[in-house]
Structure 1
Amino acid sequence: MNDDFDSACRDAVDALKRGSIIAYPTEAVYGLGCDPRNETALQRIIELKGREAHKGFILVASSQAQLAEFLAPVEPAWQALFDQHWPGPVTFVAPVAANMSGLLSGFRDTLAVRVSAHSVVRSLCDCFDGPIVSTSANRSGQAALVTGQQVVNEFGDGFGFVVDGDVGALASPTRILDVRDGRVLR
């Protein structure tokens, strides 16, 4: 990473800490993100996207340790799957910790999580010192956006910060697997 990116990373983290929404490149599309502990920011993303609250969100992280407080105790078989696929473009649905926001999990007993291999996502999570929310940057039912400029054009100034960067090489969003039984959910 370079000095310009380091500065952008600090600006994005400042926005997250203020409770703002950021937009950033992920493995396949631009994502919208916020501090997963901030209920107001979670609600703002739901409103911005025109999304139903029961859909929940994905958390992205740069390490499994960043996800620990958000998940129920991880069973050995689940850990083996995490170790096999992370960091990488696989999202797992796993049992959520009891004290997590219903908005974050979509009011389910599970939460979607991923340890990303995308350099921008990893740097943001490292700089933030924790996971961030990740949902595609688009209005509900519309095509996902793949550039920062598209995000600005679509949403205007509804963001605390837009991180400039390239999306990864995936042609579609990451696979989602249920860690409990290996079912492919997407």
Structure 2
Amino acid sequence: MSHPPYVIDELISAKSIAARIETLAREIQGRFGDTDKLVVVGLLRGSFVFIADLVRELDLPVEVDFLEASSYGDGMESSREVRILKDLRGEIGGRDVLVVEDIVDTGFTLSHVMHLLKSRSPARIETIALLDKPTRREVDIKATWTGFEIPDEFVVGYGIDYAQRNRNLPYIGKVRFT
């Protein structure tokens, strides 16, 4: 499948992302400071860069696990059908959990994942999203912590892709079709 030509304009710099993650990590430590172990669940694939940087800033005992859910395929629009492609390896019953999402758009993915994970009876469960597009929300859900609120733009970088490209950019960029 070929995609139209595009350019990427920087929207959020790598430096801004790093500074925001430091602040978010302090807030998370405040909430989970008494935990014996925080299970940090990354939603693949878009969150992998964010989760790596976030856990290195957390001064808490952490365990990292991943869940892969898909509502996009290779397109730019959510299909609203959330499929679990890879489930957690570990148990979360009775444990403290932090779900890490790259971007909350329509809210379908995060809502589906939270419903699934809450059914497994964690002690506490909170969410963090690097990016939030509140103008696109179709489901009433909001992350506990948000890195940046962004307008309704198609973005890539820092783990977020367009048809499996541009995940390796160190910043968040806005895709502009030429």
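Since every read-out is calculated from the coordinates, none of them should be taken as a lab result. Computed from a predicted model, the values in this text were never measured in an experiment. Cβ atoms are built from the backbone, for glycine too; each structure is taken alone.
Out of 1, 2, which one gives 21, 12, 10 for semi-axes √(5λ) of the Cα gyration tensor in Å, for residues 118-165 alone as computed from the coordinates?
On the way: 1: 21, 12, 10; 2: 24, 15, 11.
The read-out comes from structure 1.
Rank structures 1, 2 by mean count of other Cβ atoms within 10 Å over residues 102-109 and report only the one at the top, that is, the highest.
On the way: 1: 16.4; 2: 23.4.
Top value of mean count of other Cβ atoms within 10 Å over residues 102-109, among 1, 2, belongs to structure 2.
Consider the structures 1, 2: one of them gives 35 for relative contact order in percent (Cα under 8 Å, 6 or more apart) as calculated from the coordinates. Say which.
On the way: 1: 35; 2: 26.
This value belongs to structure 1.
Structures 1, 2 were shown, and helix-only ellipticity at 222 nm (-39500 (n - 2.57) for each DSSP H run of 4 or more, over all residues; to 500) at -9000 was computed from 1. In this comparison of 1, 2, the computed figure 37, 29, 18 for Cα extents along the principal axes in Å, for residues 30-109 alone is attributed to 1.
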